[in-house]
Structure I
Amino acid sequence: MKMKSLFAAVMVCAVFCPNAISQTQTEDLATPQEKHLRNVRQLTFGGQNAEAYFSADGKKLIFQSTRDNLKCDQEFTMNIDGSDVRMVSTGKGRTTCGYFYPNGKTILYSSTHFADPECPPRPDYSKGYVWAVYSTYDIFTANPDGSGVLQLTRSVGYDAEATISNNGKKIVFTSMRDGDLDIYTMDGDGKHVKQLTHELGYDGGPFFSPNGKWIVYRAYHPTTDKEISEYKELLAQNLIRPSSLELWIMKANGGHKRQITHLGAASFAPSFFPGGKRIIFASNQGSTGGMGNFELFAINQDGTGLEQITYSPGFDGFPMFSPDGRKLVWASNRNGKQPHETNIFMADWVR
């Protein structure tokens, strides 16, 4: 659920789905203030596309998309130039959080398709802006072409937001198996599950550092009686309100937790720079354009050195560096042909 609910994914389609709405785009789509981004190019054209993550060899991306006949997100892969777009999930239920295993022979994603082949209902926005944490999400693996689907988690409640350490030995994910939204690790085959966070509130969106020693994540920990009551009431309905999220970091065993942002905003989708010393993330801190106006930022592990990376109206989020650190991929509203259209972009990184 890595912020996918910010975007407005049963497809009648073969496993290979040509990107019928792809176009040729050659101009640099960076804004003048985006000094770290060069040769910004658009990889998808139309629909809602998000959470694009690199394969270990830097040649492929896996991403989630609502396009064509889709009613909710499914997982796709493509080359880093936007070619050879293929659906790799089942086309049933809703999916999120696709990721490549480091060996390139397996993919990981979360899906509701075992519980129901139809898309789950959208959250009730009469309660304000909320995310749905669907209790029918479980974590699955598959071959890179989508075949050979295997279920890794079978607990009651939400299991999603999974990513993998660079050595492929550990998966980190968010689960509600023990009654609250906490972060867990498990082996790459789903065994030896360990709970890492125990604080009341939402802990999610975890990513390993390149050396596997640290995990960065987003969190909301209610403190007042009113906040606690509202959080528990929403959680009982499989909902959370994501308007206040801060970034935290902890050791891979769950120790030495510390908060690294104090922005009083919705900060999410953190991942590490290749060197492991800085973190890139999305936030609406300082936004004058409303809840949905997100930009990319960078920050040191100790919370110093906050720097804004993108300067584009609307949404910029889900950043990830290529393994060699030369490219950045993220999702953005820029250059959209329809209101709130979200596409995948890539840029050369300028230090």
Structure II
Amino acid sequence: MDLILEEKLEVAPRKVDSVADPIAKAWDLAYLRFAKPHLDQQAAFFKDFGFLIAEQTRERLYVNGTGPAPYFLVIEKGPKPEFLGVAFEITSREELEALAAHDDLPIEPAKGPGGGERVRLTDPNGFTVDALYNRVPRQSQPMRKAQPHNTPDEKVRINQGQRGPISPPDVMRLGHVVVLTPDFEGSMAWYQKRFGIIPTDVLCLPDGSPVLAFNRCDRGETPADHHSIVFATFPVAGYDHSAYEVHDLDAVGLGQQVLKQKGHKHEWGIGRHILGSQIFDYWSDQDGYKFEHFADGDVFTSDYETGYHPMTSQGLYQWGADFPPDFVKPKISISFLLEFIHNLRTVPNLSFKKIRMMLASAGGKARPWL
């Protein structure tokens, strides 16, 4: 039996080319925006997950970790749970001015800890996308050192045991977000043009059409995460999950113990991804929004060539707990169906045929030998 890593496309993929001259080049993902009706409940989950509360008012909750970001989540009080958008760090005011001019938008002071300036754009899915410049980093916070590991060839831990604290892990930073979109091609083109994102790996249907892309920031010779933002074809626009880096594998496992003890809902893990290689563990908050701990992810420079792979559940992970069949299952409602019908009528590359092919490609057993 062929290994899952050896899966190949049977037809030539339709390439997702990078943009040669983008308006700006994002350096990193800066923060995500959500609306939630109960800020105190949200803060409680975040503390159990390992986040730190940077600032909380009656209207907003700013969340960070041990790293230098003043915050990487902002939760605004709203009538219902909702994903609002993303933000990217850019490194020059000239790029900020160019983005503002291109979409005829103002440059305004950024709210929240760290200040800076921003231009607030709106992507093809209706989500806000903040271009953030000159935010003042904070001093990184103390955190547990990564555990040394003994190997058959090298014993670095002598006369001592391996004992990590059973406590919420030290979350250092926001790593990536997965955005669901009915307009995969339009979303990719929009973000590539404005922020210069590079597709690291692309998943394709049997006919070669791309339906999911793992995208990294273009940092030139400076390595960037395998993916900072992922676009996945879906009947309606939405949020799938976001991921946060902890410093070692023990932190992932110990974090799981804490979240289990606190009674939170476990979604999937622990395992290792194939594309990106992260050790992962997924949890959901009180509203069903998924958050991931990860460690040991891949990084790439800008000259790494895009990889193309079949869209199958087998390609999601090398080892770990079985992929849950309801992990990406939509919550069907009247509003979902109405939006889906609208998207079928208005989005050029969305069709029942494509959705059927996606379901067939992803519906098989992730581990056929089990």
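Looking at structures I, II, which one was FRET efficiency 1/(1 + (r/R0)^6) of positions 127 and 191 (r between Cβ atoms, R0 = 25 Å, to 0.05) calculated from, given that it came out as 1.00? Of the options listed, only II reproduces it.
Could you tell me which structure in I, II was used to calculate Rg and Dmax of the Cα atoms in Å, for residues 239-342 alone as 15.9, 46? Computed on structure II.
-0.80, -1.14, -1.36 is what came out when log10 I(q)/I(0) by the Debye sum over Cα atoms at q = 0.12, 0.14, 0.15 Å⁻¹ was calculated for one structure; which of I, II is it? Computing log10 I(q)/I(0) by the Debye sum over Cα atoms at q = 0.12, 0.14, 0.15 Å⁻¹ on every structure in I, II gives -0.80, -1.14, -1.36 only for I. In this comparison of I, II, the computed figure -6000 for helix-only ellipticity at 222 nm (-39500 (n - 2.57) for each DSSP H run of 4 or more, over all residues; to 500) is attributed to II. Given that FRET efficiency 1/(1 + (r/R0)^6) of positions 279 and 311 (r between Cβ atoms, R0 = 25 Å, to 0.05), derived from a single structure, equals 0.85, which label among I, II identifies that structure? Of the structures listed, the value fits I. When P(r) over Cα pairs in 5 Å bins from 0, in percent, for residues 295-334 alone is computed for each of I, II, the one that comes out at 5, 12, 18, 17, 20, 12, 10, 4, 2, 0 is II.
Values in this text are rule-based calculations from the coordinates and carry no lab data. Just so we're clear, the structure is a prediction, and the values are computed from it rather than from any experiment. Cβ atoms are built from the backbone, for glycine too; each structure is taken alone.
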